[in-house]
Structure 1
Amino acid sequence: MKPKLTVLAAIIPSVLILDLITKQWALTTLDGGNRMEILGGWVPLTLAFNRGAAFGISVGEDSRWFFIPVTILALVLLLVLLRQAERGDWLRLISISMVVSGALGNLYDRVRWNRGVVDFIGPIDLGIMDWPIFNVADMAITCGAVLLAVSFWKEEQRERAAAPVVEEGEPTATG
């Protein structure tokens, strides 16, 4: 369990602190409609409050009472996955830690007030559409989810490689 706790202890506080500091910066610097641009104007910084989920998905006027318990349930499931992860599966440990840290960062905003989650990076013009405004916690969730999917895919590939090869015409367990 020690390697698992080490990964958690390194990633979760780092992401949470970065998320909280950047959200506080956005609240003080971008309040009142102030807007900034970074990376030569490619990435605007605009303060927004998201009461829904990713991409503004909403389930009503004050959907925080839906998303708070859903987030807590997701955190419990992620901790179960963490417990089941093998000690040396660093990709799985890192990905779960990233998703957990991002979920905790956004959960903090939902619990502390009814304004919504503080978002401030974007909207980014992709030419065909504007990418919605997001935050550091959202980046951790997204990157962690992609890495978790890769981890599951790699596990499936290992299991397939370890499975016995059935010759054509031989009976299988299913008939």
Structure 2
Amino acid sequence: MVDELIVGEVLKPQGIRGELKVKPFTDAAEDFAAFRRVFIGGTEYRVLSVRTGGGAVFLNLRGVPDRNAAELLRGRQLVVRREDAPPLEEGRYYIADLLGCEVVTASGKRLGTLTDVRSAATDIYTLRSDGREVMFPVAEGVVVRAEPENGRIVVDEKRFYEVAVTQ
């Protein structure tokens, strides 16, 4: 398991007082209220205030006093340490823990390695197998169980082949 989690990306400065507009990579923008510090480019910033709106997060950080300082952070990723992240509900996992897992069927047939997760109405998983990419939605009945501690994700073979798309 990784010690750092990417939780968002700075989209742009918001206003003239150094506030940042952030695209959250968390399940809900409100999750940012739990963060007391974030890291951007390896530099630690203390979170002074958080507000949300329109699916975005607006952050004031100590050390980002004005629009010029905020502009320098445009396009950068926000990272938090795992110990600072809120605990997950049972059956929920951080994407960072799923990446690199082997995707296998319930009978043990290896389908590939998970390389990407895209957020949508239902997450879209991408796996690599024999030099090709296969994408599949995490729709009902596709993923039987995730076992990141064992490095694998188990899928229902029949359902997987119904929804999978090969690139």
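Just so you know, all these numbers are worked out from the coordinates, no wet-lab data involved. As the structure is a prediction and not an experimental result, all values here were calculated from the model. Cβ atoms are built from the backbone, for glycine too; each structure is taken alone.
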Report task. Given a value of 10.7 for mean projected area of the Cα convex hull in nm², point me to the structure among 1, 2 it was derived from. Result -> 2
Query raised in the report: Out of 1, 2, which structure matches 2.5 when distance in nm of label points 7 Å out along Cα→Cβ at positions 31 and 151 is calculated?
Result: 2
Report summary line: For relative contact order in percent (Cα under 8 Å, 6 or more apart), structure among 1, 2 ranking highest is 1
Report summary line: For mean count of other Cβ atoms within 10 Å over residues 47-54, structure among 1, 2 ranking highest is 1
Query - Origin of the derived value -20000 (helix-only ellipticity at 222 nm (-39500 (n - 2.57) for each DSSP H run of 4 or more, over all residues; to 500); candidates 1, 2) - result: 1
Query raised in the report: One of 1, 2 was used to calculate FRET efficiency 1/(1 + (r/R0)^6) of positions 15 and 143 (r between Cβ atoms, R0 = 30 Å, to 0.05), giving 0.10; which?
Result: 2
